[in-house]
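In what follows, structures are represented as structure tokens.
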Structure I
Amino acid sequence: MRFVLTFALACVISAIATAQLPSVRQDPFVAMAVSYPAGLVRDRERTAADFDAIRADGFNAVRLVVSWADVEPVRGQYRFEVVDGALELAGRSGLRVIVRLDTAFPPAWVFDRYPDGRYVPADGAARAATRACFDHPAVRADVEAFVAAVTAKAAGHAALHAVDVGSDLDSGFCLCPHTARRFREWTKATFGEASRSTAQRTDDQTAFVAITRRDHLASLAAAAGARGNRPLMSSSTTPSLLRQGEAPLGQDDWLMARVVDRYGVVVPLSHRSVSGALPSQLSLAFDGVRGAAGASGWFASLDDDTSAVDLRFWTWAAVSRGARSVMYGDWRTGEASTGAVLSGADVRVAERAQTAAALSRVIGRNPALFAPLRPGKAKVALIYDPRADAARIDWARVYQAFFERNIQVDVVHLDELASGAISGYVLVASRPSAELPPVAAAALKAYADSGGKLLTVSTRGPALDEIVRAAEASGVTPVVRIGGAGGVVETRFLESSDVLMLIGLNYSDTRQRVTMTFPPDTQEAIWQNMETGAAVNFIAGPEGPTYTYTFGAKDALVLMIRKNIR
């Protein structure tokens with residue numbers, strides 16, 4: 001019996017995971033944040049000066065990482081000085097605060113009290129010595145109490161913007177007795193008394209890890225209920241779409257995103273499976289997280305020591321896919337300003353800080369313009385299949401065929417097929433129907449019967465040129481035709497009721513001069529360059545307006561026009 005991950009199976013672990021999230025306030029706000037080390041808040045005078053400088057530079061929020069070990073050094077005794085101080089001073093400076101609760105490294109008393117509460121990864125990694133296992137009932141209860149206490153304290157401040165939980169959860173299979181017990185219970189509830197082969201048990205562990213990780217996030221989300229109508233956030237270091245083939249996978253972004261209000265990803269992608277990733281893979285990562293987050297929205301966290309050029313590029317790449325907020329690295333590092341990510345005298349640091357600040361001024365100070373913007377629906381959908389026993393398909397290769405032709409692609413989860421999620425797409429790429437669960441296969445058949453075009457993808461193909469031919473045969477063409485870039489420049493439209501925005505991105509490390517040809521009904525004038533303020537006019541052409549532009553290396557072009565201008 002092959003394992004199939006279904007809707008019901010995804011929900012068997014915890015009733016908490018199905019609870020409704022509180023309604024999130026809908027004020028037009030796009031968080032453009034820098035991180036601020038909690039340890040620095042003890043120096044109130046310097047923190048106040050830093051927050052004033054952060055706000056003056058154009059940022060509108062700070063992310064404060066609050067460590068469980070620091071806040072609760074003795075069980076049940078909380079130190080809220082840092083939380084209160086940061087929220088109070090941020091409010092005075094006109095900043096909002098995203099409180100990220102770090103539960104990865106518990107206080108020393110946790111292991112003294114629960115010697116059997118250590119996380120014991122199956123891969124033998126060294127992190128076993130410092131992490132706790134949330135499958136331990138008492139450990140989970142104590143971490144939930146920490147989350148509840150800090151959230152309740154932070155919620156008393158008007159400056160609180162959001163609470164971030166679970167961004168540091170481990171994604172491996174734990175060998176402790178508590179996980180073993182839960183795994184036995186889950187296996188019995190799912191498969192009954194039937195014996196499982198070694199290969200099946202490996203697949204079972206993979207599915208179990210993904211679902212329990214969601215369960216752990218759900219328990220933290222429930223504990224953060226005192227936040228009221230502030231958004232609940234969580235993120236991943238690498239989207240699950242790019243982690244298929246690992247053993248165990250331990251992550252399904254769609255399961256995780258359903259638990260929170262904003263789901264995000266860290267950029268650059270740090271996982272070993274995407275080391276040296278192609279531009280199309282990184283673009284797919286953003287579209288995958290966008291698909292997982294759905295209408296709730298997603299965010300990008302640029303935490304690495306990136307160059308100013310990359311920082312600008314990835315910010316606009318995220319916004320081009322509808323990111324609702326962007327977070328940058330530490331304003332300072334540790335107790336000293338030397339070596340800081342965004343504050344210091346080093347030239348590279350200064351360039352990075354100036355770039356992040358300039359972007360924040362453009363986006364953060366125009367919330368009514370950026371907050372309602374959404375990407376349009378693509379013509380092509382890829383079906384993401386997270387099942388552990390399904391043959392691995394290189395979706396990045398399939399995506400690349402569309403990426404190189406500037407064709408937007410959406411990613412739809414296998415479990416969403418039954419709800420009609422692929423309705424309206426011109427072309428849907430999926431593994432063979434015979435390899436899918438019956439419900440999903442029936443949904444694909446209904447789509448095809450109604451006139452939709454299917455592109456069957458397997459481990460053996462199709463080749464890139466076959467994908468291109470399938471797209472052309474189905475009538476899929478790029479919204480904007482690009483001449484002269486060789487498949488490394490893309491464009492994305494974002495739209496609201498009042499505004500149309502065009503973001504062009506050059507993914508290559510060399511200059512690219514391109515001519516963009518737009519649909520005939522595209523307005524020719526007057527577009528505004530959002531970064532320079534310059535007016536831009538397209539040129540009328542027989543096939544639609546055109547615009548010729550020279551992109552620098554890793555460059556972005558951001559143009560906006562009001563719909564009521566004709």
Structure II
Amino acid sequence: MGWRRASLFAHSPSERVGAAAAPAALRPLLAALLLGALWAPQLAAVTPPQQEPVVFYPDDPLWVDRDDHDIPPPAARESSAFFDGLIESFTDPKDDGTPALNVNTLDEVPDSTWFTNRHGRRPMSIEELRQGPDRAGPPADGDWLIVDLTAEGRTPKFTIEDAREKRYIVKLDSPDYPELMSSTEVICTKLFHAFGYHVPENYAVTFDPGQLVKETADGEREAAAIDFLDAIPRNSDGRIRAVASLYLPGKPLGPFAYEGTRPDDPNDIFRHQHRRELRGLLVFAAWLNHTDVKAGNSLDMLIEEDDRAYVRHHLIDFGSALGSAAVGVKDPLSGYERYFEPQKLIMSALSLGLWVRPYLLLDYPEHPAVGNLEADYYQPWLWKPPIANPAFQLADAADVFWAARIVSRFDDEAIRAVVSTAKISDPEAEELLAEILIERRDKTAAWFLTRTNPLDGFQLRADASGLRLLFENAAERSGFAPPGSSFRSRWFRPDNRSGSRTPTGDEETTSEPSLAVPEDAWGPADDHGLRYATVEISTRHPRYPHWARPLTVTLRLAGDGPEVVGIRRPHEMPAQGKATELPSGA
């Protein structure tokens with residue numbers, strides 16, 4: 001496959017060459033790498049040979065993006081939450097219509113140092129969902145040696161080393177909202193792991209303050225007292241509830257940005273605002289009300305293994321998701337307004353205070369472990385984090401469909417199973433939180449699944465009449481759109497050597513999600529002896545006129561039989577929809 005065949009991720013000949021050549025800002029970096037003989041063999045594959053462009057390679061679709069090649073260790077970087085937020089609040093990323101660049105020919109995200117396909121590609125078992133990323137287990141019983149009392153961030157915390165010499169950051173709940181932050185961290189960590197992101201191991205734990213020890217100057221251990229623990233309420237057994245976050249493996253390199261690339265990481269060639277998993281993160285964040293999605297809540301780690309070093313990218317710190325604000329409950333404005341929206345301030349002033357934001361009038365559950373989280377008013381099309389996220393601002397219809405389809409695969413049992421791992425002491429609060437997440441899931445999936453032509457599940461099946469292409473409507477299958485679709489299709493004969501295609505046959509309309517594959521749709525064999533056929537399918541539905549934009553499906557005929565190798569979905573977002581587009585009950 002070569003070093004980083006970035007060209008494989010594009011859909012058209014021009015896009016392939018563009019991706020392989022890399023953006024202008026990255027060309028000096030790639031040129032510098034060419035100076036090293038070590039890099040020459042790997043980089044040879046980055047620039048395609050001078051020949052006729054191709055649309056598909058024999059190993060398409062790629063499910064692994066090998067961005068873990070050995071690199072010189074990058075320098076650690078720091079991020080200022082204030083200045084990053086200030087810059088992102090007053091600047092907008094350039095939106096030139098560029099689609100996500102790191103998708104394969106099936107319009108899916110390959111596994112990488114950023115993302116690993118999990119529940120979205122293969123349903124995880126209930127036990128796998130409950131386990132999440134957890135492998136090491138919570139801190140061992142016995143002494144907890146305090147190694148750091150540095151108070152970074154808003155949450156009271158300290159770092160300990162257990163008897164196994166494993167280090168954990170121990171974060172404490174607000175005295176007024178016991179279990180809120182710790183429950184949020186545990187639940188969201190497991191869900192984001194199931195989505196596919198790299199996250200820490202977070203455990204809901206209780207500890208006896210008597211376990212805490214410190215090391216004296218002569219190497220002896222003695223009891224340690226932490227002043228802020230006095231304000232933390234105890235359980236009936238005198239223990240304190242907290243979340244213990246295991247140190248990530250590797251060397252910390254600081255946060256990643258949601259725009260641009262890391263200049264000292266040669267593996268990082270896709271601008272972050274053009275990565276599907278960062279754009280689609282908008283959908284997951286809206287579902288879980290994760291309003292603190294910013295560079296400061298990410299962490300790059302230098303991984304050194306098998307005689308190589310590379311960077312792995314993580315999402316961390318979920319304590320401000322759901323109804324939590326880490327040190328208390330969520331501000332009702334959070335999720336519906338930026339920190340600076342002058343037009344709303346002006347509207348309130350001109351109305352002499354008579355105009356009141358509707359989300360300030362919401363009733364929230366009276367459960368400390370749930371906080372300010374609701375689903376009745378929640379409107380996914382209005383949701384936004386307080387600080388603008390460049391990747392979110394560029395998310396297109398294909399990006400949000402990809403993420404919404406993953407959200408739709410979490411059934412009620414899966415959601416309840418994950419919520420149960422938070423160990424909320426009040427069964428009523430646990431059930432209420434699960435119900436809110438279930439209702440928010442329905443609204444989130446119903447909205448974002450329907451932003452583009454939602455056909456998926458393509459497969460080929462041979463019967464007595466010949467070869468047929470079967471498919472499903474993801475929105476109707478999930479119950480988020482009423483039935484009533486019909487399909488209009490047109491077949492083409494592609495030439496994989498030139499990138500051209502020729503229409504064949506007439507346009508057809510059917511109400512069944514099944515199309516006969518015409519014999520004359522197969523194009524000529526390419527240099528690898530492979531033949532391809534392409535079909536464009538429009539979906540007609542009275543409630544969703546924008547589904548009429550066709551998606552393109554490409555089939556390949558090889559010695560081991562035909563297969564689906566390409567899906568290109570419309571990227572254009574429809575005009576701002578209305579709540580009436582949601583089916584009743586969503």
Note: P(r) over Cα pairs in 20 Å bins from 0, in percent at 20, 53, 25, 1, derived from one of structures I, II, originates from structure I
If distance in nm of label points 7 Å out along Cα→Cβ at positions 122 and 362 is calculated for I, II, the one returning 3.7 is structure II
Matching 0.9 (distance in nm of label points 7 Å out along Cα→Cβ at positions 530 and 554, computed) against labels I, II points to structure II
FRET efficiency 1/(1 + (r/R0)^6) of positions 66 and 146 (r between Cβ atoms, R0 = 25 Å, to 0.05): greatest across I, II for structure I
Value 3.0 of distance in nm of label points 7 Å out along Cα→Cβ at positions 98 and 410 was derived from the coordinates of, among I, II, structure II
Working back from -6000 (helix-only ellipticity at 222 nm (-39500 (n - 2.57) for each DSSP H run of 4 or more, over all residues; to 500), computed), options I, II, answer is structure II
Matching 5.0 (distance in nm of label points 7 Å out along Cα→Cβ at positions 114 and 498, computed) against labels I, II points to structure I
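No value in this document is a laboratory result; all are computed from the given coordinates. These numbers come from a predicted model, not from an experiment. Cβ atoms are built from the backbone, for glycine too; each structure is taken alone.
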